[in-house]
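Undergrad: Have a look at these structures, which come just after this line.
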Structure P
Amino acid sequence: MKTKVVSKKKTIARLPYTQEKIHPTAFIHERATVYGDLTMGEYASLWPGVVVRADMHHFVIGNCVNIQDNSTLHSDSRRGIEIGDYTLVGHNAMIHGCKIGRAVLIGIGSVVLDDAEIGDGAMITAGCMIRGGTKIPPRAMVTPDGSSIKIFENKARTALTVAGSLEYVELAKRMQKGAWGPFTHAEEEAFLTRAKEIVADIFAK
């Protein structure tokens with residue numbers, strides 16, 4: 001009597017997003033939730049509690065972008081999301097169907113809605129509501145003003161935003177190694193020096 005051999009084929013789990021569009025250096029924390037058509041550039045990072053739901057349109061997250069804890073990205077069928085290189089999205093932000101330029105700060109708890117456009121180097125400070133269709137000039141600083149906002153042109157401290165993005169590149173590397181602790185003063189100075197060079201390059205073009 002012959003024994004029947006049943007072969008066990010290895011099945012490769014398919015992630016619920018376009019992993020082929022995620023750069024090998026990008027970091028997605030195991031407690032981030034990602035669905036759909038997403039592109040992530042070099043050293044971009046998604047942190048714990050982040051939800052990226054690109055189920056209705058394509059999202060592009062540029063190089064060295066960080067989306068911090070508990071932030072949400074979504075859109076409808078008419079528009080996607082584009083976030084430029086070196087942008088820092090703070091904790092608990094809501095990004096919906098909009099375009100965010102390079103080296104932008106989206107402060108903690110801020111909301112950016114459909115068809116808004118945030119210019120390169122702008123700083124959207126904590127708690128701002130950027131309503132649909134709003135256009136924020138490059139390098140502007142935006143602050144909350146009751147149910148509205150105030151826009152101060154050419155007041156953004158863009159190098160600090162980029163330095164923060166560079167810190168998050170290193171934080172992602174540390175996280176994967178299980179290494180913790182503050183940066184040294186010398187490390188922080190190096191981030192800021194490099195950030196100034198990056199900002200000069202962005203605005204030279």
Structure Q
Amino acid sequence: MNQRLICITGMDGVGKSSAIEYLSGLDAEASDIWDLVRSEQAYLPFKTGDEVDGYLCDLTPDSRLLFLSHALRFSIDAARSKATALVLLNAYIYKYFATELALGASPSLVEKLIDEFPIPDLVVYLTIPIEVAAKRRQAYSRYECGLVEAPHHDAFVSFQELVKPHWDIFNREDWFDIDGTAPKEVIGKQILEIIQVA
């Protein structure tokens with residue numbers, strides 16, 4: 001079976017997880033960077049999302065990039081081992097590597113890691129104004145606010161503005177852009193049509 005990798009990406013708060021949830025009825029396995037952490041294995045040091053957030057904020061830029069890459073690669077490999085027609089990649093390297101570049105990660109290390117990850121068969125890029133994304137959040141993590149001690153609305157907006165230009169490291173010519181402000185059902189149907197046609 002020719003398993004297809006479908007990536008749903010975009011900035012924090014754009015609706016990636018909601019779009020993947022809409023597609024859950026397909027013959028697909030979802031891949032999320034936090035799959036291992038959420039598995040509640042007894043040997044894991046992290047018991048809550050706040051603990052993971054704190055750990056990320058304590059790491060140095062390149063060590064954090066490598067930690068995230070390890071978690072991301074594990075989730076992808078686990079999802080690809082399932083006998084499904086599709087693997088739905090949530091955010092994937094694009095969101096995390098753009099964020100890490102804004103946080104000071106080595107561009108040369110990012111480029112090397114990009115070469116080690118599989119290229120998706122299809123990438124859907126959800127777009128949304130940063131202010132709208134900020135208002136959607138019920139709570140903010142330190143990581144998505146630029147590692148500040150007390151995450152808040154203004155820190156989220158300011159940091160996401162810093163992340164935005166780093167998306168240019170990726171070639172987005174073949175990506176499908178979708179307005180992330182549309183209702184979840186509309187976005188889901190658009191993605192489903194793209195998957196069926198592309």
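Undergrad: If relative contact order in percent (Cα under 8 Å, 6 or more apart) is calculated from each of P, Q, which structure is the one that comes out at 33? Display every interim value, and only then the final one.
TA: Working: P: 11; Q: 33.
Comparing all candidates, it corresponds to Q.
Undergrad: Which one of P, Q has semi-axes √(5λ) of the Cα gyration tensor in Å, for residues 67-170 alone, as calculated from the coordinates, equal to 18, 16, 13?
TA: It was calculated from structure P.
Undergrad: Follow-up. Quick check on the output: 21.0 is mean count of other Cβ atoms within 10 Å over residues 155-162, derived from one of P, Q. Which one produced it? List each step's numbers first, then the result.
TA: Numbers: P: 21.0; Q: 17.8.
Considering all the candidates, the number was obtained from P.
Undergrad: Moving to a separate point now. Hey, Cα extents along the principal axes in Å derived from one of P, Q reads 44, 38, 33; which structure?
TA: Working: P: 86, 44, 32; Q: 44, 38, 33.
Label of the originating structure: Q.
Undergrad: As an exercise: helix-only ellipticity at 222 nm (-39500 (n - 2.57) for each DSSP H run of 4 or more, over all residues; to 500), calculated from one structure in P, Q, equals -14000. Which structure is it? Numbers along the way, then the final one.
TA: Working: P: -6500; Q: -14000.
It must be structure Q, since only it matches.
Every number in this text was worked out from the coordinates using simple rules, so none of it is lab data. Owing to the predicted nature of the structure, the values given are computational and were not obtained by experimental measurement. Cβ atoms are built from the backbone, for glycine too; each structure is taken alone.
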